[in-house]
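Engineer: Given below, in the form of structure tokens, are the structures.
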Structure 1
Amino acid sequence: MFKSKKIYFLISLFIFNLVAITYLLWPIPPIPNLPNSIKSTEPGDTIQIPRVKAFYSNQDRQTIIDFYVQNYRKKHPLAIKINHPPEKAKQIIKDTIQTYYLEEIIFPFKQSLFINGFDWQKDVFTKPEKREANKLIVNNQVFSNKLTLRYFPSSPISRLIILFLLETFIYISLINYKSIFSFKHAEK
């Protein structure tokens, strides 16, 4: 009886590891450019800050966020969306960034994509009568917002190391729990 439980456990562990390793090594799709927008070429939006790109657009926040969430959930259904306070954008993207909202799409154990949006008409950090000075004009065209993307990938090796360390920790915890439980049971 004990041997059959051990065999089922080992088979289950093998299948779990196979699925987990496949997920961790599966490539993340490239970050697409925002449709119906113009890519920014300003300093800080291209190569100056690693893994950053920015776009000017007239699309609203929900349309932009939905585009990126749906794009990733098609290929990675485990993608999680988190809303952050806009002030955090200065720490994550760059300290001079203008912001109205900051959202994050997380691929557990793989990558985070931060989406920072600045809508000059809704800027909560500028008085309404002074917002006109923040107008976004590119190629003589006025845009309602600027979107800045920054992603933080992890290496496949670090993903696998974390998986095996986590499994080792769980295994040691279970052994300790079992020995403590059997010790207390033996005292009675």
Structure 2
Amino acid sequence: MEYKTQSLTKYLDDLSARLEAPGGGSAAALNAAMGASLVSMVINFTLGKPKYSKYEAELRSVLIKSDKLKDDFLSLVDLDVSAYKSKDPRKAMDVSLMLARLCYEGIKIVAPLIKKTNVNLITDTVIAVIFLESAFSAACFNVQINLKMLKDKELTCLISKELRLKTRFVKHFRVKLEEKVGKIIRG
């Protein structure tokens, strides 16, 4: 079954049921898709506003990226279900690693948006990052559990190092973003 073409109600009903899948990895991918969608929404509400016209080309470029990420995340909703059902820890790890990497990319494209998008949607920008960060963290946990099952020390070392570096960036960025937005909304 492809959840990306089903209703949200169907997906949530299956997620809450006693089914083998979907599970946490798939839910994390859906959460990331919502984060990317919020990024696109913020940009769409900004495009065409005279105050932000000097950023128009850059915003259109970011919009293409956020729309692509949304589609990629939606594909991962179903890929995670397939990988889990395959009982192959390498496939499951690969999907989770892909999700973590894409979330990282999603968070990176948000960085320039704070001063270049509609200030009335600044909290939506923070919410997008929170969704992407939570999906990133969930993906990291799923990578770790699957790496443990693979028992490949070299691969574990390599991927663990990559995720540690990305985790530092993701957490630091979210904290800094929340501080900036807090100052803006509180005055």
Structure 3
Amino acid sequence: MSPYTALMFQGSIGVVGLVAIFVFGIPVDIDGVSPGVAVFGGIAGSVATYALIMMLSWLPGLLRDSLETQMVQLHRFACDYSWPALIALSAFAGVGEELLFRGAIQGWLAQHVHDAVAVVAASVLFGLVHYLSFTYFVLATGLGLVLGTAYALTDSLVLVMVWHGVYDMIALYCLRRFPQFFGVRVG
């Protein structure tokens, strides 16, 4: 997939989320924390989340073995794009996917069911959309739970957008720069 197509795809996810928000009149919380706290909290949260997932992946047999094929595919993906394209894709994913999953889906569900149910349901959908294997689905759903909970607690869609985008940038950087950490053999 060309970088342009990938960016258009990620951008279209955000458009779908925005359209759903406006069509269904879903209230979106963006000002639960100050912009500085949203940016700092998003960066800190993404670093902590990524560190936790890395620590879990280093435990023998827990994640590494079941994610090896996906890591090879994601390493190829990361190497196929320039750094500016990867940064743009991470930003577009952070904004677009959070508009759709936290803003539109979780926001709509929160109007009709308990917040906890809304977080879980939006997170499972997030995991399904990222399905590469059962283990990857579990990790993506877990990340969705973290982002959904952060959104519910802070009332800041900006915070989870930054969190998601920076998380993706860290993941792509590490996967491209240090593939051996993920069991990917290069060369």
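Every number in this text was worked out from the coordinates using simple rules, so none of it is lab data. Just so it is clear, the model here is predicted, and its values are computed rather than measured. Cβ atoms are built from the backbone, for glycine too; each structure is taken alone.
Engineer: Suppose helix-only ellipticity at 222 nm (-39500 (n - 2.57) for each DSSP H run of 4 or more, over all residues; to 500) works out to -28000; of 1, 2, 3, which structure was it derived from?
Structural biologist: 2
Engineer: The value 1.5 for distance in nm of label points 7 Å out along Cα→Cβ at positions 11 and 35 was derived from one model only; which of 1, 2, 3 is it?
Structural biologist: 2
Engineer: Here's something else I'd like to know. State the single structure among 1, 2, 3 that was used to calculate relative contact order in percent (Cα under 8 Å, 6 or more apart), giving 19.
Structural biologist: It traces back to 1.
Engineer: Can you rank 1, 2, 3 by Rg/Rh (Cα atoms, Kirkwood Rh), for residues 59-170 alone and just name the one with the largest value?
Structural biologist: 1
Engineer: Please compute distance in nm of label points 7 Å out along Cα→Cβ at positions 67 and 139 for structures 1, 2, 3 and give me the label with the greatest value.
Structural biologist: When distance in nm of label points 7 Å out along Cα→Cβ at positions 67 and 139 is calculated for 1, 2, 3, structure 2 comes out on top.
Engineer: Work out distance in nm of label points 7 Å out along Cα→Cβ at positions 51 and 91 for each of structures 1, 2, 3, then name the structure with the largest result.
Structural biologist: 2
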